[in-house]
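Pasting the structures here.
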Structure I
Amino acid sequence: MNNKRLMGIRACTWVYIFLMGFTFVTYGVGRMGLSGLDVSLGVLFLALIKGQLIGAYFMGLGRVRGLWRWPVFVWLFIPGTLIGTAFYLSA
């Protein structure tokens, strides 16, 4: 992991805080009973961002260059695109 710090806090700690925030947003959407295409795609988008952040910071793929960084991106992009398309076509 890199030792870059912002306000004395490591980057991976900031990423963890963002992941917690995204999780609470998703939980709040579920608790409020929000629905619709925009809400569904927004929650899906947050899930894809969370997956990319986990891959980059906690799986150590942020420092990797070349071919090894692509499997996680493709693994998130293809199902995310298919699910998003299914939501869009069903609306």
Structure II
Amino acid sequence: MFDNDRYLTCGVDAAIPLELQLFLWECVSSMPAPKDYLQVFELSPSGKMQLVKHHSEEPEYSMDYLLPSDSPIVEKLYIIDDGDHSTMLLASEY
């Protein structure tokens, strides 16, 4: 799961910096198996840092990351694996 072609929506391309996109993909790649087809990321500021809350439901998984950032953003994203490809999208695009 999540080892197929990767795509992102226009919303992600416009709202999420490339370095952060790559970090989110790496979070999914490096998490232990088995992996839920739906990965959830909640982004928010924490002082001058970017807080990334990564979680999934089945099996239950949760990890928080703090990243240096000049302009932290607030956004909720999903990475969904449908078996053929993986897509990163904003929650508002779901």
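Coordinate-derived values only; no laboratory data. Please read all numbers here as calculations on a predicted model, not as lab measurements.
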Q: Could you tell me which structure in I, II was used to calculate helix-only ellipticity at 222 nm (-39500 (n - 2.57) for each DSSP H run of 4 or more, over all residues; to 500) as -6000?
A: II
Q. Here relative contact order in percent (Cα under 8 Å, 6 or more apart) has been calculated and equals 34, so which of I, II was it run on?
A. II
**Q.** Given -0.34, -1.15 for log10 I(q)/I(0) by the Debye sum over Cα atoms at q = 0.14, 0.31 Å⁻¹, for residues 19-58 alone, calculated: source structure among I, II
**A.** II
Q) Upon calculation of Kirkwood radius over Cα pairs in Å from the atomic coordinates, which of the structures I, II produces 14.7? A) I
